[in-house]
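Engineer: Listed after this line are the structures, all set down as structure tokens.
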Structure I
Amino acid sequence: MSHDHAGSPRPLSARPVRGLSGRVRPPGDKSISHRSMILGLLSVGETVVSGLLEGDDVLRTADACRALGARIVRTGEGAWTISGVGIGGLRSPDAVLDFGNAGTGSRLMMGVVGGHDVTASFDGDASLRKRPMRRILDPLMLMGAEVVSQAEGGRCPITIKGAAEPNPIEYRTPVASAQIKSAVLLAALNAPGETTVIEAEASRDHTEKMLAYFGASLTVTPEGAHGRRIVLKGRPELSPRPIMVPVDPSSAAFPLVAALVVPGSEIVIEGMMMNPLRIGLLTTLREMGADIVELDRRIEGGEEVADLRVRASTLKGVDVPAARAPSMIDEYPVLAVAAAFAEGETRMRGLQELRVKESDRLQAVADGLAANGVDHAIDGDDLIVRGGAGTVRGGGTVATHLDHRIAMSFLVMGCASSKPVTVDDDRMIATSFPSFSPLMTGLGADFA
């Protein structure tokens, strides 16, 4: 699998089609895939994973776990076995841990290293080197980790010398961020005593659920109106557990929105994660009038999942509250595409976090809408889209800025617009959704 975006861009166009149909299982959830590698590393014995997302980001986390001492073997498509070394059993890696484009993997692994008596250097591609890491390093330093070196502003490349005896701390996260919370909890696994993380606004809770599933002792209680207090007892004995990775809602979003906007479509998406902290997009689309029916709700790997039947729908504009942003932060680009086909105005509030993703995603979405004749405005941190009641001109070329979600969102637009939509490069789609093109064309999309 290619690890870089070197070479020349590879444009891809989506042409308008009618009637997408079929059953699909999009890739496994990225958050759970990263964490299954890490918890496999921190358990003693064999963790067996199925449905793993085999995108570049997750493979970088697997490489880092190997460098820290785990034995990791791929046994089939999406099937992996991780032989871990247990909490306290890590060794210092020989080489720099290169995370490519993986923000999640690098930040979680900084937590793991920060709580262990090892020294490791973290780096990645040009995009990862721009992303702020200070907010991860701050709590780790309070726990006793040392930042040996860092690029300006707490950015990669960063070398961390972990704490041999991490201090248990009480930490209030400055923003709702599952990555900060998870880094602290992962570091705290090797701390004697109790570590507390307090969130004013609850963020994704996969780390807590998976830690509990692997046998960690932790309690989660409400804090204030929307917050959580998480208390973790350090130095548990984690036991390997089988993991069936649920389908990533952020990936399922693309075929889901395509089926809603392409006339005459009916598809089934299998095994999608239904964690309430991840389905803000589903809630929003239903408010817009989307015909989405849940079939067979069940539990897999500690998470609720369901099959979804999705039919083409007449959508109407809605107001999306800022409070919903944490549960759908990655889905705004594709929601903007759905809004372009809706009747009336959709206002998405409080999108400041989108300015520090793989690209300035807010600006990139606005530029893509402009290129395809969609009436829109940015008002502060709000994005306003005035839909064309089922028609979008299309015909534009969208600058993706090496951002996989921008690329996939506008290819979805091209499936239903009047003229084809082209993205300037599709190579980075492999980081999160390697099977995107074949999956979409299997449903009836026309990419060229």
Structure II
Amino acid sequence: MAISAIDETHDPKRQSWVGSANGHADFPLQNLPFGVFSPPGNYVPDAKARGGMAIGDKIFDIKAALAAGLFSDEAAIAARAASGGSLNPLMALGAGPRVALRRQVFDLLATDGKNAAKARDLATAILHDADVCAMHVPAKVMSFTDFFAGIHHATNGGRRRNPNDPLGPNYKYVPVAYHSRASSLQVSGQPIRRPSGQRKLPEENAPSYGPCRKLDYELEVAIWLGPGNRQGEPIPISEAADHIVGLGFVNDWSARDIQQWESAPLGPFLGKSFGSTVSPWIVTMEALAPFRVAQPARPGGDPRPLPYLWDEADQKAGAFAIELEAFILTEKMRASGQAPHRMSHSNTLDLYWTIAQMVAHQTCNGCNIEPGDLFGTGTISGPTPEGWGSLSELSRDGQQSNPLSSGETRTFLEDGDEAVFRAHARRDGYVSIGFGECRGRVVAG
């Protein structure tokens, strides 16, 4: 299994001549995530969407840098692939060109880079203020698979159905998932409209049609896929890393009352398909190399994964130590200038399955994946309420109100509420990196 190497781009001593990058909570020089943005048309004649990389409070314009002749060899190939309105062509190239582009951009933006002087002379052309740019979904997503790999979330939901046996008999053998709706993916910052559908509370005799009464967020990590496989040819787990570009966020909004009524016998449908929000930046496997850790050992008595899901290298370094936070910002908080209220704090180490195991399982029957396909991990919850990544868990399906710092309470989301996700990877001896925010505000249906 190819594991991304630690190289000069992870050196904590290296600083950027882009001042805001030094000490930036999310986007220091050592991160350089990819995204798709549109610069403001008032000072860029061609303001069409194009690929960029976040650096501090700026966006590095790959298309403009390519036009200025700042790239060579494999990096130039990757830059051309990233210059359009989606990153699918870049994702299709695999790690080699992507790594070359990352290293050359690092050199251009580092204070002591060999080619930093050329880049500084072109700063007004190749750097844009992030807060005046429009962000887009990073890739054209044809397929979106939503996994159920957060075992604490799965257990909490299962307890409502069967307190004595909350997990299905297949859970510890199979990375459970369902095929979600790619057409309703939207980028962070876009509103989410409260859906309507059939809903039925346990105490009601028959269903009714109307707006969702139990609207929820789900704190999930997004997995962006690169080179695909031919239909009928599974991807061995030892090669799964070659097919993963990077990570982000996905808020897989859930209409719990609609979902609960419709799910038997085939699972989620309209309770999920009305919208999912993705963060705009893809933090690459290369940037995350220092934050790889061993997959936590399974509890005693749990079955060992079947051979097609087992790889020693994946078990030793296939997990990531990434801290996750979910917040709510209400209309009242917004009006009074209050900060969002933190609802939970969990970690990607709370996942029962690795992302390589997800890739291997998705393709084991010969299913083909394509560049730009998206996986969601499923809601990542910790073992205690402080880490529960959805309101259905925190409110025990609406039975318990959660106090907010504003004096308000919530069981589920109300119109005007905004869900905000943040994440950071930290390790002694390395510069911490973040994912940026994933935000979505609920509006009336």
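Only the coordinates and a few stated rules stand behind these numbers; no lab work does. Nothing here was measured: the structure is a model prediction, and the numbers come from that model. Cβ atoms are built from the backbone, for glycine too; each structure is taken alone.
Engineer: Which of the displayed structures (I, II) returns the greatest value of mean count of other Cβ atoms within 10 Å over residues 33-40 on calculation? Can you show the working numbers first?
Structural biologist: Working: I: 28.4; II: 22.5.
Largest calculated value belongs to I.
Engineer: Sticking with this one: Given that FRET efficiency 1/(1 + (r/R0)^6) of positions 297 and 361 (r between Cβ atoms, R0 = 35 Å, to 0.05), derived from a single structure, equals 0.65, which label among I, II identifies that structure?
Structural biologist: Values: I: 0.65; II: 0.95.
Label of the originating structure: I.
Engineer: Now a separate question. If we compute distance in nm of label points 7 Å out along Cα→Cβ at positions 73 and 377 for structures I, II, which one ends up with the highest value?
Structural biologist: Values: I: 6.2; II: 3.5.
When distance in nm of label points 7 Å out along Cα→Cβ at positions 73 and 377 is calculated for I, II, structure I comes out on top.
Engineer: Let me ask something additional. Of structures I, II, which gives -8500 when helix-only ellipticity at 222 nm (-39500 (n - 2.57) for each DSSP H run of 4 or more, over all residues; to 500) is computed from the coordinates?
Structural biologist: Structure I accounts for this read-out.
Engineer: Kindly point out which one of I, II the value 5.3 was derived from, the read-out being distance in nm of label points 7 Å out along Cα→Cβ at positions 17 and 273.
Structural biologist: Details: I: 2.7; II: 5.3.
Only structure II yields this read-out.
Engineer: So FRET efficiency 1/(1 + (r/R0)^6) of positions 113 and 401 (r between Cβ atoms, R0 = 35 Å, to 0.05), computed for just one structure, reads 0.05; which one of I, II is that?
Structural biologist: On the way: I: 0.75; II: 0.05.
Traced to structure II.
Engineer: From which structure (I, II) was distance in nm of label points 7 Å out along Cα→Cβ at positions 41 and 353 calculated, if the value obtained is 2.4?
Structural biologist: Details: I: 2.4; II: 4.5.
Checking each candidate, the match is I.
Engineer: Quick check: 4.7 is what I get for distance in nm of label points 7 Å out along Cα→Cβ at positions 105 and 209, calculated from one of I, II. Which structure matches? Please list the in-between numbers first.
Structural biologist: On the way: I: 2.2; II: 4.7.
It was calculated from structure II.
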